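Below you'll find a set of structures to go through.
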Structure 1
Amino acid sequence: MSSILLCLPLLAPQTPFELDAESLAAESKLVASAIEEVLEVRLPEAVRFEISDAERIETPLRAELVPQFMHWAGDEEQARAQAGTTARLMSKALLAKYATKSRTVLVNPDVFAELAKLVDEPALTSRDAVRAVLVHECAHALAHELYDWPKVLTGLDSHDAISSYNAVIEGHAQFLARRVCGARGWNEGFETFTRAIGKGVPSGASAQDLLVKVVATTVASAYYDGERFVKAIHDAKGAEGLALVFREPPASPDLIFQPGWYLDPESRPEEAYDLEAGLDAFLADYDDTEWIERKLTITTAQLRAAIGALPEDVVDRIAKGLVRNFACVANPKKDPMSVQLVAAVYQFSSPAEAAHYVIAVDQLNRLKDEQMTTGPIRVKSAEYKELTGPGWTGSLAIKTMLAGGQEFPVYGVVATRAGLGLELVFSNREMGPEALQALITKMLAAAMKSEK
């Protein structure tokens with residue numbers, strides 16, 4: 001999320017630093033001076049620094065998350081509920097947060113100390129680590145003053161646009177923080193927390209562990225890939241380029257990973273497949289007045305987290321072979337939690353790589369049957385069937401899941417045709433094999449440009 005520095009363990013041993021109101025005041029002045037000297041820009045006078053706690057951080061975080069959840073939840077009530085839950089969980093794990101409305105950097109010393117013990121990284125409480133965190137948050141404040149990114153972020157209306165803009169926001173903060181910390185000799189604090197982003201994520205195979213992994217990798221992608229994107233833009237266009245990406249942000253993660261396409265849209269090669277048309281063929285069966293429908297791109301980091309239970313060489317091959325993807329999620333407006341439908345269309349570098357992905361997902365589904373026999377979400381039973389259609393092959397997994405004392409069916413499909421991979425999940429919605437075969441045929445045909 002924007003303006004947020006998640007709890008990140010540091011790697012190098014340093015002297016513990018007592019973080020309180022007095023020391024924060026002194027360090028914030030030092031950081032502000034460093035920013036002015038290194039970047040030749042003054043930190044806005046309105047920016048304040050406060051020692052805070054999880055409860056006080058939760059309030060502005062929740063308010064900032066509501067607009068970002070609007071496109072996903074479908075209405076304000078659901079958006080507020082989801083933002084509240086997310087803010088409540090995240091605020092307990094935040095080292096610091098730049099609150100946009102009050103323009104205040106809120107710092108929680110308790111999290112520094114608790115996380116240092118939890119991940120066995122005492123350097124998390126070092127002076128250099130604190131300075132690195134403050135510089136990062138101050139970079140958000142600078143961007144707020146220069147580019148008014150909170151206003152732009154609030155106006156975005158798709159998952160991909162919000163995800164990409166968050167990468168710009170976090171990448172820009174990292175880009176500036178790296179310069180300031182490097183010039184002031186605070187490299188150790190900056191480099192160690194940057195390398196450690198995502199460290200300490202649960203290694204279990206439960207549904208909850210998987211969710212945490214995906215969230216952590218999403219955050220890491222915003223920092224790492226976002227900084228690479230911002231650096232590439234700055235190298236090409238300097239300060240003018242930085243202003244451009246905030247004013248006219250990249251619309252999708254594809255552009256974050258390929259900054260050259262952002263700089264020169266005509267350099268982007270013509271696509272062999274129309275992935276969005278494949279998704280539209282899926283969504284055509286669901287009236288958007290009755291269903292909440294969202295489209296998104298799955299980043300390589302998120303995909304790696306989702307399939308991380310597979311052997312490392314299999315995961316590496318899938319990540320290397322994936323060219324791009326597009327996915328959608330749909331829930332009924334009347335009761336969003338009752339049913340969830342997911343569809344994803346993947347383009348791979350060759351038919352062999354697409355087939356490899358489909359085989360791997362089938363193996364992963366069977367592996368989850370063994371791993372998810374305990375926990376809050378469990379697999380009670382599973383059966384598998386082969387599926388075929390015009391030019392494509394695939395498999396169907398029919399599972400009975402148990403969660404919260406209730407059973408519900410989940411139908412999972414993977415299929416491949418040419419260089420395409422297709423994945424469908426119907427949670428608490430039954431689908432017959434014939435209906436699924438017709439749907440797969442329709443979606444793959446729609447995504448094949450040669451058949452239009």
Structure 2
Amino acid sequence: MKKQVLIPIISGSVLLVAAGVIIGIVATRPMVHYDKGVEFYNSNQYAQAITEFEAAGDYKNAAELLAIATKQQAMVDGDQAMQAGDYALACEKYVLAADFDVGGTKLFEATKNNVYKTGQDHLAAGEYKEAAQCFSDPRFEFDDKGENLITCAEGMLDNEDYSGVQDILADYGPNSVQYSYLAYAKAMDAYNSGDNSTAQTMFEKAGFLRDSKDMLNKTTYSLAVEDFDDEKYLDALDNFSKLSLDYEDTKDYVSKCKFMNADYLLSIGDYVGAKEIFKNYDDDYEYNGILTSDRMAEIDKYSDYFTLIDTWKCNYGNIDARQVTGGSWTAWTLSNDKMDNKGNYAKADLTFMVLSDGSVSLKGTIKFSCLTEYSYIKSLLELDEKTYTLNETITSTSGTINLDDNTTLKYSKDSLTLKFSKTDQITAYTKEVCSAEYRFEH
């Protein structure tokens with residue numbers, strides 16, 4: 001016998017009521033999410049508000065509030081990232097929250113911190129060029145930029161990246177600490193390319209940085225040897241003089257340079273200069289086929305003329321200005337006994353040069369004072385200084401030279417006499433005569 005299955009019969013009115021309840025529940029759910037979203041937003045719980053507004057769909061202005069809550073949450077996330085030191089994430093979040101980042105200040109700070117941290121990371125990794133680019137970002141001012149760039153420069157110099165150092169420190173001038181690193185990099189570049197002249201200059205500017213002093217000595221020595229080989233003995237001597245005599249064979253080179261310079265002076269007729277140098281060498285000193293004793297013997301042929309060489313001392317002076325009318329005259333005179341320091345009134349410096357034909361040129365400068373205009377009023381009389389440059393060919397150690405139409409110089413081995421005389425005819429009966437005489441001795 002089968003068991004009966006009872007099927008309950010529900011009336012139509014009951015089904016309609018149930019359906020109405022379900023529809024009511026579904027219809028009020030977006031409103032509930034919306035209300036909760038507003039509640040969460042007002043209590044600054046933006047993450048929960050976002051969830052509720054998403055669930056609210058297109059109910060009222062839920063979409064608009066969702067966007068606002070999302071930006072507010074981005075600000076919160078950005079602040080948290082900043083506190084955690086995750087500046088890259090903070091930048092991402094602040095970009096999303098641009099509407100709430102007044103003036104972009106938070107994004108700016110996050111970006112600045114991120115750039116700085118990136119620079120530090122590059123520095124720690126030995127990526128000096130990339131680190132320097134971060135520290136030199138033109139958008140930001142880092143207080144320790146200069147120190148960090150020095151650290152970068154040190155690393156680059158260790159890696160022999162001299163052009164890189166010049167790139168990152170190009171804006172620094174001579175008064176900065178960074179400039180010594182820049183100068184060193186330029187010096188090493190020049191040295192490696194064989195430009196010893198530039199290398200020398202830049203190593204000098206690098207001061208005591210790293211091995212600058214040793215490299216300066218090395219380049220200076222190389223320059224000096226180059227000049228010596230090119231027979232530029234004075235230039236070579238100038239560079240050798242910057243080195244210790246104990247450096248390499250500098251002492252020997254200095255001796256040769258001076259010796260060859262003396263021979264050059266002799267060749268151009270400067271026997272005085274040549275003698276001053278040759279006298280410091282032994283008679284049997286020889287270099288480049290030149291023997292000291294031979295050169296001194298040649299110089300001694302003109303030994304008599306050496307007595308003319310001096311800054312002569314003025315021991316007598318007389319200055320006169322007078323007016324002559326007919327047979328009468330009036331005069332103003334500054335005589336020898338009234339010249340306290342005669343050197344203030346006259347000075348003579350003489351030397352000589354031997355010319356290619358064996359003759360002698362007397363050279364030097366003569367200065368003296370005179371009165372060139374007469375006046376009845378003594379206070380109006382003024383001294384006029386005259387200067388003559390001598391370059392006269394002479395044949396003996398005594399004679400007279402006409403400096404101009406009014407001035408003569410009488411010379412000998414023991415004395416000089418300078419005379420000046422000028423006459424101005426004012427009228428047929430009146431003339432003015434100005435004269436001066438100075439005497440000199442060794």
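What follows draws every value from the coordinates through simple rules; no lab data is involved. Note that the coordinates shown come from a computational prediction; the quantities given were computed from them, not determined experimentally. Cβ atoms are built from the backbone, for glycine too; each structure is taken alone.
Summary table
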{"quantity": "Structure (1, 2) behind the derived value -0.19, -0.28, -0.38 of log10 I(q)/I(0) by the Debye sum over Cα atoms at q = 0.05, 0.06, 0.07 Å⁻¹", "calculated": "1"}
{"quantity": "Of the structures 1, 2, the one that 8.9 was derived from, the read-out being distance in nm of label points 7 Å out along Cα→Cβ at positions 142 and 430", "calculated": "2"}
{"quantity": "Ranking 1, 2 by mean count of other Cβ atoms within 10 Å over residues 174-181, the structure that comes out highest", "calculated": "1"}
{"quantity": "Which of 1, 2 yields 279 [volume of the Cα convex hull per residue in Å³, for residues 126-365 alone, calculated]", "calculated": "2"}
{"quantity": "Parent structure of the calculated result 7, given that relative contact order in percent (Cα under 8 Å, 6 or more apart) is the read-out and 1, 2 the choices", "calculated": "2"}
{"quantity": "Structure (1, 2) behind the derived value -17500 of helix-only ellipticity at 222 nm (-39500 (n - 2.57) for each DSSP H run of 4 or more, over all residues; to 500)", "calculated": "1"}
